[in-house]
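Listed after this line are the structures, all set down as structure tokens.
Computed from the coordinates by the stated procedures, all read-outs in this text should not be read as laboratory data. Only a predicted model underlies this, so the values are computations on that prediction, with no experimental measurement involved. Cβ atoms are built from the backbone, for glycine too; each structure is taken alone.
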Structure I
Amino acid sequence: MARRRRSPSTRRSPLAPAWRRLVGRPLRAREASSEEITPVEGLSALSLDALTSVAYGPEAILVVLAAAGTTALGLVLPITVAIVVLLAILVVSYRQVIDAYPSGGGAYAVSRANLGARVSLVAAAALVVDYTLTVAVSIAAGVGSLTSAFPALAGSTVPLCLAILAVVTVLNLRGLGEAARAFLLPTMVFIVGLLSVIAVGLVHPLGRGEPPRGHPLVATQGLEAIGVVLVLKAFAAGLTALTGVEAIANGVPLFRPPRAKRAKRTELLLGVILGAMLLGLAVLARRFAIEPRSGQTVLSQVMAVAVGRQWAYYVMSVVITVVLGLAANTSFGGLPVLASLLSRDNHLPHLFALRGDRQVFANGIWALAILAAALLIAVDGNTNSLIPLFAVGVFTGFTLAQAGLVVHWWRTRPGGWRRRAVINAGGAVVTGISTGVLLVTKFAEGAWVVAVAVPAFVLLFIRIGAYYERAGRALRLGEIPARPHPRGSMVVVPVVSLSRLTRHAISEALSISDQVEAVTVVTADEPGGEERIQELQQAWERWSCGVPLTVLRTEYASVAGPVVRHIDRLRRRHHDQIVVLIPVAVPRQLRYRLLHNHLDLVLSAALRTRTDVVVARVPLEFDAGET
């Protein structure tokens, strides 16, 4: 039986079906609502970063306090209380951001509308840096939790980090709704499980006699006096627990209608759950005299004392690893939306505003994945190398968002605007001071990188915006252009021999223009070159296709050079548009494709920069069969 010929419209890459199964079928615009999320799904889609920060926030506080000896470790509780108060201020403020700017964008949208375009670019740059760090820190912390429970995996830290990143990336390419639903079960297990561990530890700890593992990292004699500077350093370190609070306000369009109401509900849920976790862990850390130890996270130690190193400890260790890795999803929900807004405002390439087949901003997802992968490889998957860089960017966004809201309430003056303005003004002052503390206390430890990266991104945004402005003037965007005028076409078809591919290319050329010329190249002194050309000319005459064949002779080895020079001669004689139509053989078997189309490669490379020539390919699919 003859093989059924595949229609050209159905030809696809052999890898396309596998990729389609991986990311899912294309969604119609009317099906986009299936990817919208509920408040509970918002916890897994946009809040995991903040919720899972309990894995490294309290530890960051204790690591700083450890420099002053065991006596200073008791300060973890009052410092955590101060952080939870700041959390409450931020939750109230961002609920107001959601009310005022339900189209999303968070700090960028607020500052653009109220503080000016340049200031808004600072907010956007700070968020881009923070979103990238969030992905890297979350995944590195997750793998760190896993290696604490299973030390044998410590040598595979970077591969594990990249594997988790790949899974999160693919799930987000499928759509935020699918990612949120896929992450919902581990998120609920994490919340319920950790709150249960805290409750058991507060009421009746099961692992009181559990011997600690690893070597203590507390100074035997206080190397640093307990004072304001130490407390500020510890407070700044603990502020990493508040990253991710802004993501819900950035992603309001991702919720189901009524979007603002559902987003505000998610923000409140986040604040209550995160506050309870932070306070509970601080109380247990103080009660159990937990201290930083090598090879063991503080959270791992708290769980070991609360429930013992039994099945519950190992189950929670695995769950924490999973949700910390999935916490990167917060950035995958926020950064693509932010990038699309920047693109719409001409501060990023317009491709970031394009939605993929799954109704997601796929280019933003890919960009974030690449940046995070590079960062994880650079720091060897070490959380402690990333923590000093963390939170500076997001607190910059916190400050600008709340300062912008003060201006917004002053301009619009809705009911109760004075109360709202006072809340936001207070929040701006507190977060502004926190930003300064973060930058000063962490500058030498690595925060200088953020201080350089944010202005660099701002400069990039400005340069892109300036280019689009110049391009718009050059292209006269928004103006009605002159009437188009038709032009004739001169089509040049490079050929090597007579074949079915040659016939296909000449047919396509004649469908474009009645001025068609075939060209072939022969190199002087090429063995058998003249005989081959004579045979081709004789065969061409017998074929009588109505298209002349021009032989281009050269003394050089280049095939592209003679064709380019011939096109230059045609350009001087003709005012028509010149089209170079390159025949391309496409075997159905992927493994054979490298064996064809070398003429296409050299000609395309030679003509790539020519703006006066249209270069097109005429593909012909065929089946080479099997031997």
Structure II
Amino acid sequence: MPSTLTERIIKDHLAAGEMTPGAEIGIRIDQTLVHDATGQMALLQFEALGRPRVRTRRSVVYSDHNILQVTSNNADDHAFLRTAASRFGMVYSKVGNGICHQLNLERFSAPGETLLGADSHTTTGGAAGALAIGAGGLDVAVAMGGSPFFLPMPRVMGITLTGSLRPWSTAKDAALEILRRLTVSGGRGHVLEFKGEALKGLSLTQRAVIANMSIETGAVTAVFPSDERTLEFFRLQGREADWKPLAADPGARYDSELEIDLSSIEPLAAAPHSPDNVSPVRELAGARIDQVAIGSCTNSSFQDLMTAAAILRGKTCAPHVSLIVAPGSRQVYWELASRGALADLLAAGARIMEAACGFCNGVGQAPPSLGTSLRTSNRNFPGRTGTPSAGAYLVSPETAAASAAAGELTDPRSLGAEPPVIALPERFRIDDSMFILPAPAGEGPEIIRGPSIAPLPLFGPVPDSVEAPVMLALADNVTTDDILPAGAHILALRANIPAISRYIFSNIEPDFHLRQREAGAGFIVGGANYGQGSSREHAALAPRYLGLTGVIAESFARIHQANLCNFGLLPLVFVNPADRAWILKGHTLKISGLRAKLAAGGHFAILDETVGREFEVRADASPRQREMLLAGGLLAQAGASAA
């Protein structure tokens, strides 16, 4: 039977299970990535697994998120990551080298390979024909040790692209159109596989924008075929030898189909506070803005920033607007400088940032109170900018540049019939000197553990009976930013679970951590798509540290569900979603014989003692994950196996 591209890659890497949609499979991982917001825990966990060296073809540690060194925490973390990477056989990318997804695409992407990253936007690698999947740090640590990565066998949604993008319409607008159609949950359980004649008109950089934002639909990942446009990018990077052609078999059948005519797409914007809150820019034009931020792993490539610079050449951003530009990599930075684009941006009033994530995850450049930020990044959740009262619009670099000059949200088509044309060089400047190669096996340095590196917390097995309160009752689409906010002061604590746990649900209830500590156990009640957004395992690990027992929801986002299981937190799904309405904050829930019920399949009743009424739940966990829950999480299970 003809295979989709997704199925071809999975078949080549299948290590466990059968390729039946929804059934759990294990796949071998070729490459991994972590960064300085997820890597500290991942490397501590890798160390706890007792593996002396990574067993992947390549594993890379990037310092790109926590780059604001206001205290010693981030510098201490970078020293830990650098020395641990060297000892464990990993490549280390220094601060200033660039954003992990942009760099990985430039220097390490490979068609047909599997890439597992401790960051949800690892999906960017799908632009190069890789199966690139985001996961929690513990799953990545296990994969680095040579074990398979487990996930439900995804369904494959074939997205056929027709036509071609009109002047001033961009790949970012195409990504927003997909979000408008699918919403933040419409891709759940699927890989978005792109095909169609229109691909010939999309560069790999443009494909990367779409692949990057695929995770915002809840999809497992996105994948594009590896073709002549892919080879064009690899030539620019001097990596022709890493390229090979790869596509779905002729006649491959998809679980679902979507067709998008690129010629029908106009400039779009996602309004606060969700990436799927999408409208045409022309309908939003005139909205006052305080800040414009161009960059992030979504739109910080050579093409993106050269275009923004060309639009702003000879213009000055509005007096009340703060214009921020962050190149995605040192390579992009150098190319901008060598072509005079940095001078154009500076003349327009731009502040040029480090080649790093920065503003995208609230590390610096927070807008004013009640302000509005226009961003080329991928998420605009409440508080994501670093200012809880601010709102963010997601737009293309073209819309961002036009708006910065106008001082209000502006349709870039107002600038004229044709946008600037950016010519690509024959080859980009290649300088890999800020990638630090690991020491030979057995010769690694002493691992530096500054005061910010706290001991790894370990947990006991699931108890046989639970009687605990509902700590919060929440709405649909709770994000990992809701559970554990981003921002410079919180990200700096990623290696210290006792410290970072103080911020759990802090945007919803500032003293939640105190109330949870006092309760000793507890449940969160949520709606559909609980835990969407980031891969941050801290959104499961820190609640577990505080004593939380589990989450009862209508459905879970894939990565967060796996993280809950990895740390021994029960992911429970309402059998009858209507029951959610009468289970309120403060109600006391009771489960008896929990261990036997989990072992028997995980379908059981919970008694709401406050109203004297039972409701049915099922554990959203595979048999492998139920065993993990019984042990108290993946590390506890590994420790028990070793003993």
Structure III
Amino acid sequence: MENIGSLAILLAFCFALYAIAGSVAGKLKQRPFLVLSAQRAVYVVWFLVTVAAGIMVHAFVTDDFSFAYVASHSNRSMPTQYKVSALWGGQEGSLLFWSWLLSCYGMVAVFMNRRRHREFMPYTAAIIMSVQTFFLILNAFVVSPFKMLAVGALITAVPDGTGLHPSLQYPAMAIHPPMLYLGFVGFTIPFAFAMGSLITRQPGEAWIATTRRWTIVTWLFQSCGVALGAAWAYDALGWGGYWAWDPVENASLLPWFSATAFLHSVMMQEKKGMMKVWNMVLIASTFFLCIFGTSLTRTGLVSSVHAFAQSTIGNYFVTFLAVGIAATVYLILDRLPYLRSEAQLESVVSRESSFLFNNLILLASSFAVLWGTLFPIISEAVSGEKISLDASWFNRLMIPIGLFLLFLTGVGPLFAWRRTSVESLRRNFMMPGIASVLLVGALMAAGMRHFYALISFGFCLFVALTIFSEFYKGARAISAKNQMNFLAATVELTHRNTRRYGGYLIHMGIVLVFIGCSGAAFNRDITAEVGIGSSIALSPYTLKVADLKEGDNGNYLWHYAEVEVFRDGKHIDTLKPERRFYKANRTPLGQVAIRRRLNHDLYINFAASENQKATVQVYIFPLVNWIWIGVLVLVFGTLVALVPSKVKMQYARTEIVGIGKKYATVEN
């Protein structure tokens, strides 16, 4: 089986090279059969990489420990879902998974556009396959997952494997990496379309119209991946946080910033023919930041708990990034005459300017995070001393930037296109502004003194009211005109322009995330060593350790504390924080117990146990669940934005076709 897997990767590499050559040669020499042949080679690449990935998954599920990669990342006692997820649990398998996802994206993109965009589609396919070739080189010649365990010349197998790292044996971690990879890999497609359009000097925005849904779906995957990573850190690691500004965490956030800027910026190009250079730079930056994020865990440049073992693979990524960025910069500079804006910014107080400021802030966020992530490397190169920036540095910088971005989220919809009158500003800003000031005043009167939290709550209310106002005005008009109830009118309004109102729902999700993050200013905690029957208090709760129990389930030894929760003297819950010791890799790991409520979480970590005494860490995290609610609203809003708008669907049903002097309406 290992020979079939290795052969499949090698053949996929050869067919990817042919797809590149056939696409370019077929286009330059005007040989349609070559272009068609290259398209079919893309399908063959998908089939071959799927075979290779399937062999690897089969090896995990059947406990074939003759594969060195399987022996290092699985064992017999692991549940099946974690055996499958072990495919991307290490360096070799994750790169194979990257290649497989890209082959899927490439196949679908080429198939869906096989009869469209004949001018630049061959170059688009060639670029996709160029990226595919790079990863297949790694799979075939550098870090093959098909290496076998051997004694001399004989293949052997160990009785059992080391097992997946305990921190990865968690439900969210079975889907968090695939979601991130779907985001990282997916941005290759709009990048390839953009570069294909540039190469052929396309005057229009065909590449944007074609890749809009690709980009939105990919952005959704990236958003879910980041959120799932935060949820995993909060639920599984026991420290109570959800974001530590770890370098690899940052690497997942960087392309999210630039992609978010791109999704806003393309609306300007579609509506006004503006910001064309911005869009090329943004989509290229997003793609290369995805490659950078993929490489960061493998280069050894920065220290991270998420990083794989250091290897020379980083040199390949550095070379790919250097060549790719240089070629992209040259292409954009050479095609600048084709990227001229068709309109000019007429007023600072306009929706166009709000998009521009939004992009600037998002890029500033991306640059700040990138600078902080790479600062240890920069400081070592300049001074010889590696200096790492901690979470407090990122918080001091990113909190003000984030609040300004939140403010722009509310301001943008209130501005008109081209320019906004003073009367319009007064009318639109008055009610949300007064309500926000009143809220901040009420919170201060209640004793709140945290500056950033006050500003955040005020801005959140401001943005929420602007969003509700947009829905209310539109739905009220439809309700009055069509004699329907307000809820039905709201659905009708959203369906008429799903992209716009789906965007507002996404903004509402961001507001809820900010509310949840603002609650961190009021976190409280206590750590104590208590025996059976003893209590610990953290207002408004009293916690009593009722019992300590232990056992063995084959995969790990477990030991948990049974903690009874009281409030105002009344028993309200029983929580069971746990410690586990995984046998295969001899690694301990905690499992926290959480009592979730909308206003706060009661969070208990069982840190240690000795002599019938338990060391427990108790936290109260206000409003944290609004983060996860906000993510769900964001996902819902994105799905709404992907639904075709009703008005456009109606227009799409008919077209007028001229036949001599007579005209006919043709139903599509």
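Here relative contact order in percent (Cα under 8 Å, 6 or more apart) has been calculated and equals 15, so which of I, II, III was it run on?
This value belongs to structure II.
Figure out for me which of the structures I, II, III the number 30 belongs to, where percent of Cα pairs over 50 Å apart was derived from the coordinates.
On the way: I: 30; II: 7; III: 19.
The structure behind it is I.
If you rank structures I, II, III by distance in nm of label points 7 Å out along Cα→Cβ at positions 146 and 482, which sits at the top with the largest value?
I
For distance in nm of label points 7 Å out along Cα→Cβ at positions 442 and 466, the calculated result is 3.1, so let me know which of I, II, III that is. It would help to have the intermediate numbers written out before the result.
Details: I: 3.1; II: 4.8; III: 2.1.
Computing distance in nm of label points 7 Å out along Cα→Cβ at positions 442 and 466 on every structure in I, II, III gives 3.1 only for I.
Suppose FRET efficiency 1/(1 + (r/R0)^6) of positions 114 and 370 (r between Cβ atoms, R0 = 35 Å, to 0.05) works out to 0.60; of I, II, III, which structure was it derived from?
Values: I: 0.60; II: 0.20; III: 0.40.
Going through each structure in turn, the value belongs to I.
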